[in-house]
Structure 1
Amino acid sequence: MRYRDGQEIRVGDSVSIDTNHRGTVVACIDSAQYIEPHTSAQWAYLVSGVIVDTDFGGLVHYPDREAVDGEGFELVSRHA
């Protein structure tokens, strides 16, 4: 999955959500990348999308690019 600007969404990315909120990408289900303690066994049933640990509601699943775009996701910082 990608941000509006075409960059790939990666685990560990800090994101702005709707300009008012922040979160960290903890799972990219499509590419099977997870940050501990999150695992494929825990989230693979969702089939696609990303999971973000948000400052407004804990873990939130964004199933597709449309959901990401609708929430106004923007990359704030990327941890190498």
Structure 2
Amino acid sequence: MKVKHLKSHLGNPVPNHFTIEHNGIIYFQSYDVIVACIRRGITYLDRKYWDYSPTTARYRNEFLRLKNDEVKAKVASG
């Protein structure tokens, strides 16, 4: 298992936001919540916390390498 801090735009570790790699699955954790994971090329988002706050959304988008409107469009389309 590998756990890494996400990095800010300045390259500094971001407190409370992590990527976790385990058994071929990559997770995005914000504070104590797994917000998203990528497994076998499919992205899963937590139903309650995927859009919890602007900060979580910012780092979720970096994790997914998508813009906010792209994430919301994909969620809306299923």
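Values as computed for the structure displayed
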quantity	calculated
Origin of the value -8000, where helix-only ellipticity at 222 nm (-39500 (n - 2.57) for each DSSP H run of 4 or more, over all residues; to 500) was derived from one of 1, 2	2
When relative contact order in percent (Cα under 8 Å, 6 or more apart) is computed for each of 1, 2, the largest belongs to	1
Comparison of 1, 2 by Kirkwood radius over Cα pairs in Å - largest value held by	2
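Values quoted throughout were computed directly from the atomic coordinates according to the rules given, and no laboratory measurement underlies them. Worth saying up front: this structure is predicted, and the values here are computed from it rather than measured.
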